[in-house]
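In what follows, structures are represented as structure tokens.
Throughout, read-outs are computed from the coordinates displayed, never taken from laboratory work. What you are looking at is a predicted structure, and each value in this text was computed from that prediction instead of being measured.
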Structure 1
Amino acid sequence: MKKILDQLARSGLLYDDAMVTAIFAGDPPPMEDIVLALVIGSLDCEATVRGDATSTLNHRRIARACLIISFLGAIACLKHPEIAL
């Protein structure tokens, strides 16, 4: 799990610098906070694609599918935390 969190912190997907610093320090935030940050990021991406006049129908479908997957993943991680580890 430490390697996954390290890669996540390096990826730029987490919007909170304090969260990234905590992961690098070896004191990761609760899983709920990490999942929330990822869901907010997927919401932002989907809204950006939907609002872009040059995005195609396929771009919008892919963005919507990613949003759905992030919510399903969040539900799974929070309902069954043992699978997130």
Structure 2
Amino acid sequence: MAIALHSFKIDNDGAVRVQHVFYGETEDDAREMLEKHAEVCPKFGPAVAAGDTIEVIEELDTLPTPDTVDEFVPGEPDEDDEDDDDE
């Protein structure tokens, strides 16, 4: 099962303003991507090291591809997903 690892950075004032999402075939793969990004990102890296992030695991049917990335962006539901209140 594919994984999306959502990591929310907690700012000094306690607010969450930034979310990173790391994808992987497994949770270990996604965590490895998080760790690699934390090594080079000047804002996210220190937050990870200090424990100032919250991670949430989401199981996915498939990983995004360049052709399907729009399906992974929150927003308006697809027509197939909408409730049919008119019936």
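Taking -7000 as the value of helix-only ellipticity at 222 nm (-39500 (n - 2.57) for each DSSP H run of 4 or more, over all residues; to 500) derived from one of the structures shown (1, 2), identify that structure. Comparing all candidates, it corresponds to 2.
To which of 1, 2 does the computed value 34 (relative contact order in percent (Cα under 8 Å, 6 or more apart)) belong? Source structure for this number: 2.
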